[in-house]
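Right after this note come the structures.
No value in this document is a laboratory result; all are computed from the given coordinates. Computed from a predicted model, the values in this text were never measured in an experiment. Cβ atoms are built from the backbone, for glycine too; each structure is taken alone.
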Structure P
């Protein structure tokens, strides 16, 4: 009996550790997003450059043109490598242990349980069809991004909208994304992981690893109590109690089912062969974030992963040429003047900008002078350089 209680205590601690790790990642990424919007100096990378899905969107453009989509950086590809490595080893563990948007949904789901006493489920027939939407979303996003050469998902992305909650652009540029965010969070009060299950293109991309990843969850029928605790704990409503090995592409490998099972090692994490040793839940729980930390640490020290937005001058020095497309809303007109060689008076005359505002970020003065943030500036710079 003492060993049984100790096992349950360890499993309960594992659940707490998982939640603590996920909330820590959520708070860290939220702080980066807030700093990107509100800081004037030492601005960290945007949410676009800190999302692994950006690398999937940019893959076609990078392969066929050698350039990345605007707003992305090497950081997106480095993060995707970390996601794929954890997926090969531990399947969709990024979704179940790292993804901050997933964490937000689980927090709201926990709140919903406290308010309403339970979570609802979608009728199976509707649920099966609705889960296909995310695959269509992945296909359309990749297709139209490849055609347009732009991040087409950006205005509709709830995670981007979340990072612009303190921005004046929230209800203009990101209005649809904000609506999707509200749907996601309010929906999660009643249906856990509603965005993950039905809309997330990253989840669709990682779905094959639900079958192909090395370590997965096994169920020993001979010791199962058939209590259905595992099914009740699953945030994506997989029938764990009716399976022997959980190879469902919807499984996000959060291991919540393992951590609520009262029957010892009835649910265990192991490789595809029975002679492979069972992995302790605590080991998987710590291995996944450690893989990310190691990859980010090595690439940060090597200079390949940069946490701050480079200045326009540093970008031009790195690429060897000045391209008006490099101008960002966070930059100032003085930076553009210094790098492009265009005299300040030309901007004053064309855009009617006062000299005192040349050291203010372009995005912060666009409304004051009635131009469309960076695009009008880029167009003017491009035309001026062509005439010169």
Structure Q
């Protein structure tokens, strides 16, 4: 099958996150299964306009703001009629491919809806505009076949008028191999909480710092590690917050880390915490689980899908630093429960892989094409 995939970022983009990892892991596996795949995405500073990665072609047009219009223009001029199927990946804003690729069939690939995220990630008045527009463009696309990665997102789409029978949930996948044995890794000498990944307003990193300060009062040797890029406005806010924190000497901000260091941090830390406003799936949670570290997370879309409460980790009853701190204290002080959750999380992570994801994905796209 010839597949055209529309996405506003590719994995090399400095703004890329977990969604782009999932997308491109799927792309390279589709190529291995003899599909011909082209990814049409946005340019960024220093990017090549065209290149081949892992067997699939990347074509970059426009910027993060103009890619939607430029993708339409490029398609009409160079790609019209080429594909057997078009994947319109919705990462905040859709490409509205259904309106210009017909009679070629198109599918929406949606990790998460973003309505409340607009108020965390965008300035006024664009945050208001985005918030008001999302229900409108979802209504326009409600007749589409959809692939998503969590039951939470499926439920969200049904609320916006999508047909439940036309929404398929595929397994998430992780690129990190689960460790062979929990006994082969050792934790830091002091109990350590990890905050790992993008440091952005919607991730609410400041709430982890506040929770740490509360928990530290009861667990005197508690440590906090924060790994992620702090070069933007919110990152600088986090650095100032650390400097003024009552236990700043027990907090280390590591900046952005490479893959090897990321794995080391996940293996050696005792807990990972995630406090996002919303996720498609808590990818960082599953990755940490695969390295022998359970998670404590807020009860929000995506994170509640990636954690089985009191089985593989803890889902907070209330999404605030005080409740997060209480859960940190209780779990670290109950080693028997901690070891059970740790083992269960590690075992579950083995079931969440890209081999399974691409098998489910291929089944859906073949079924759609033949309808």
Structure R
């Protein structure tokens, strides 16, 4: 197929969107499709966008500029101009705004991990808290319009799909769940993980990855590793994404700051951590998707997390990790690690299961195949 991939950012830049658009683009090419990249879309915020953003700020509220109709129309015009001479069977985008306002005669496919609650009072995602009434109404309108204009809507998580189904505009639309793959290459031979190896090195190495310390549950991860040490299980927490070493000067913590996958030396550090650590602990309160859990599975590393939003798709309980209710404290994570240490066969089984889950099920090859299959059904 000939696909025009329209994004606000530059899809050829692996740093944009955690590298998700880039890896989808590369996989589509590997599978023999022709993909025209239409991005980066640089437009100046219209006067009304700036006004409502200022007004929202004035009353102490947040405003989502890229979900309002004024910015949407400006982006849509630029996208339509860039598409004018592109011969494509489909317009593929990861953005509601572009699906809603790009004028085209071609069928539009929306593939995203994003959503906006149909009933804002029921919102559970911290990133969407404290929005002005203008931003809420505009975001809902743009979401509804994007759903109405899309010939196919695909979502990375079941949670995003379920939330979107609440919109009347989704009725009768092909809505499907297609999980994203890992944005790192899965190892052909993952590290051999066992309790025996943990005992030989003398400690459990736990990995935490996240830039938003509060949202990702960084404090819970610290307390969990502290409790492991108090129980007599020597443990160390490796923290990627932030550097709070001045606030947490504990010997059982190592901060690496933000590691850029586009930088070879920093990428090597990250890959070494994925290979050397024994469990991923990221107790996020909410995730659009939770890509880090898929990446851990690519290295055969089991995950510990909360059963919430997008995480319930990326972590399958008992397959590539263990999920706990949001009400669970750090002791539940500690208990699970302690169980693995006392039952080596359980730890070995879930490590192998995590790797096979990534290789056989949740990967970019399967995602691209399912997406294009759904697109062919529309044709």
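To test your reading of the models, identify which of P, Q, R gives 13.1 for mean count of other Cβ atoms within 10 Å over residues 37-44 when calculated. Checking each candidate, the match is P. The maximum of FRET efficiency 1/(1 + (r/R0)^6) of positions 13 and 173 (r between Cβ atoms, R0 = 35 Å, to 0.05) over structures P, Q, R, that is, the highest value, falls on Q.
Which structure, out of P, Q, R, was P(r) over Cα pairs in 10 Å bins from 0, in percent, for residues 157-196 alone calculated from, if the result is 22, 29, 18, 18, 12, 1? Can you show the working numbers first?
Values: P: 36, 47, 17, 0; Q: 17, 25, 22, 18, 17, 1; R: 22, 29, 18, 18, 12, 1.
Clearly, the read-out refers to R.
Once mean projected area of the Cα convex hull in nm² is evaluated on every structure in P, Q, R, the highest one turns out to be P. Ranked by mean count of other Cβ atoms within 10 Å over residues 53-60, which of P, Q, R sits at the highest value? Result for mean count of other Cβ atoms within 10 Å over residues 53-60 over P, Q, R: largest is P.
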